[in-house]
Structure P
Amino acid sequence: MARTEIEVGRSLREAATDVAEAWKAAEAGRPIPANERILFRDWSALCAVLTPKRYELLRHLRRSPEIGVRALARALGRDVKRVHEDVVALAELGLVLRDENGRLSSEVDEITSTIRIAA
């Protein structure tokens, strides 16, 4: 099962501390667990990227990979240009994959989130 963690409201300093700790562990030869984490500075940033239409797109690709953006747009009943924009945004986060033939898919089974209210 592919799992992605989303964190909202985490400071850049906290994220940098995690990177530094992982770096030190790697240098010391300690194993570092793989971590698929996406950080957003605030709720607005998260909502701008993970819209309801993009969520629907991810669910569709998880169930049924498509041969390209046009086929995906047809399957979703949406405009090709908007679907292309959504695919690009989600691919940048690693949530949508495109193989060498242009086939689109998603391996994400679960997204968990931590939202810091006081941040």
Structure Q
Amino acid sequence: MPETNKTILEKANAAITAGDYEGFLAHCTEDTEWTFVGEQTLRGKQAVRQWMATAYQQPPRFRVEHLIAEEDFVTALGTITLPDESGAAVEHTYCDVWRFRDGKMAELRAFVIKP
């Protein structure tokens, strides 16, 4: 039985929290496009890889409160904890809307609210 998009996202998130960024990227299309609403857009897996190298110097911690799937979309609502400039852990509220294509994550719209 093929994996559901929700299962793929859960596996990808498990990889990222383990610090396995290449394992996470294996779940993305080569032309993946990530839009951090109000901030920036990353185009292509290499751009995401470069962003992760600086943004995720320490693996983030996720707490997914809701995972909602419909057709090619999976929406994750929850919190993500990342270190700030001083290294202190800061919890952010987020809503990620993923679009899947052929079993891979092709597009992200990320809404992140900083405290």
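Tell me which of P, Q gives 26 when you compute relative contact order in percent (Cα under 8 Å, 6 or more apart). Structure Q accounts for this read-out.
Can you say which of P, Q returns 6.9 when mean projected area of the Cα convex hull in nm² is computed? Considering all the candidates, the number was obtained from Q.
Once distance in nm of label points 7 Å out along Cα→Cβ at positions 3 and 107 is computed for every structure in P, Q, the highest value turns out to be that of Q. Each of the structures P, Q was assessed by mean count of other Cβ atoms within 10 Å over residues 11-18; the largest value belongs to Q.
When helix-only ellipticity at 222 nm (-39500 (n - 2.57) for each DSSP H run of 4 or more, over all residues; to 500) is calculated, the result is -7500; to which of the structures P, Q does this value belong? This figure was derived from Q.
FYI, it's all coordinate maths here, none of it is from the lab. Note that the structure is predicted; figures quoted are calculated from it, not measured. Cβ atoms are built from the backbone, for glycine too; each structure is taken alone.
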